[in-house]
1. Computing helix-only ellipticity at 222 nm (-39500 (n - 2.57) for each DSSP H run of 4 or more, over all residues; to 500) gives -9500 for which of P, Q?
2. Supply the structure label, taken from P, Q, corresponding to mean count of other Cβ atoms within 10 Å over residues 59-66 with the calculated value 25.8.
3. Using mean count of other Cβ atoms within 10 Å over residues 75-82 as the calculated read-out, with 15.1 as its value, let me know the right label among P, Q.
4. Determine which structure produced the value 0.65 for FRET efficiency 1/(1 + (r/R0)^6) of positions 19 and 187 (r between Cβ atoms, R0 = 35 Å, to 0.05), calculated from the coordinates; the candidates are P, Q.
5. If you rank structures P, Q by percent of Cα pairs over 22 Å apart, for residues 35-170 alone, which sits at the top with the largest value?
6. Work out which structure the value 21, 15, 11 belongs to, where semi-axes √(5λ) of the Cα gyration tensor in Å, for residues 11-90 alone was derived from one of P, Q.
7. Looking at Kirkwood radius over Cα pairs in Å, point out which structure of P, Q has the largest value.
8. If distance in nm of label points 7 Å out along Cα→Cβ at positions 83 and 155 is calculated from each of P, Q, which structure is the one that comes out at 0.8?
Structure P
Amino acid sequence: MLVPALTIEGLTKSYGRLSALVAVSLTLRRGEVLGLIGPNGAGKTTLFECIAGVLPADAGTIRIDGNVLPPRARASQLFYLPDAIAPWPAQTLRWAIDYTIGFFGGRADRKRDVIERLQLTPFLSSAIGTLSKGQRKRAVLAIGMLTPHPILLCDEPFDGLDLRQTREVGAALREHAGAGRTLFLSIHQISDASRVCDRFVLLSGGRVCGEGTIEELGGNLEEAVLART
């Protein structure tokens, strides 16, 4: 049985009268791929930003291995990849990967494998800002996969990818988790989520309305989402 790696209890975030997150509680188990799914505006990005410490939560507790993790300490345990970013746009992909490994103390021994697995070799000399949306997405995923943090949060890992690329990246993420990383992925497409993730958290209106495997959610993820969100 997988043991808890990250436990969130009562996470709440409001913007004036708008409640973005309402007492969100969930568990991320060590070595699993947990999928966060829900309609647009459900609060998925806000949840990730609060977990990562990018946004201050109004209330709630985050624990790793049972210990309370304050926002300032999260950078050592969590690495967060927001959606639609282009870090260091003037620098080459090769530079960005080497910088990531050097700055964070990342996995230099996995560099070649990650580059080849995400089919990035032809773009190593290209500036990140010149890459297409799909190429940039794979480049950012490579950066995240080479960081040493135990938990990787990724917002929309398949955005900008075609069907073949989505399946290849999904397989790479599964292998990455199998090698010991814990992944929490926010995924818009239910078919992609069902193929990649071990369990799911359903979010709607800033509230958790379901958590579990496909079987625990009723055997059909799409119907579970429609019924609960």
Structure Q
Amino acid sequence: MLHSIAPGIWHAQRGLTVAGIALTSRMTVIQLAGGGLWLHSPVLLDDALRAELDAIGPVQYIVAPNKAHHLFAKKALAVYPQATLFGAPGLDEKRPDLVPMTPLTPGAAPWADEIDQVFMAGVPVVNETVFFHRASGSAIFTDICQLWRGPLDWKTTLLGHLTGVRNRLAVPRTVRFMIKDKAAFRASAQQVLAWPIARVLVAHNSVIDTGAHAALTKALRAV
């Protein structure tokens, strides 16, 4: 269920239905230098997936990267009570049951020696933090950028076209509508684009490993 992306980084996808639309969501897993695992946007952890994680190393951090990707954070923390849960700003108000939870802040994080992060300002409904795994050159997005490829049912395909993410990396029109401060968003985007990105991972639904920086530049600068 875990698929290797590059040395030290894996992903797993699960299907879910949101408002009657069939989607997939991606969890990204990074092994830190000390051997511990960093879980980004956890999916439902069944016994098989848990066994694969346990074979790699102990789960050290669980990250709910925005105010929408938190559905399985509590279950992940129950499976790995030794881990520290980090959540998007404002998520504690939406999910007061997610305790203990440390808010993601623009300052230094405990994984800062290996993973950079930028808070995408100006979109308070989402409050997403984007990450960059230096060793693999991977930028990790959740909802701010999406690319829906592959076979999809007709409703999902239609929504992908309507939001502008079917077969192209883009900031979905739904997210653009939520941007309250374009100047702040663009400033955050410039910080992201300063990274030496070789690959882009998005939660919905693709991994972009060819021309990733150029595609991301086009997507973010279109806002």
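Each reported figure results from applying straightforward, stated rules to the coordinates on display, with no laboratory input. No experiment lies behind these values; they were computed from the predicted model shown. Cβ atoms are built from the backbone, for glycine too; each structure is taken alone.
1. The read-out comes from structure P.
2. Q
3. Going label by label, the one that fits is Q.
4. Q
5. Largest value of percent of Cα pairs over 22 Å apart, for residues 35-170 alone: Q.
6. Q
7. Structure P gives the largest value of Kirkwood radius over Cα pairs in Å among P, Q.
8. P
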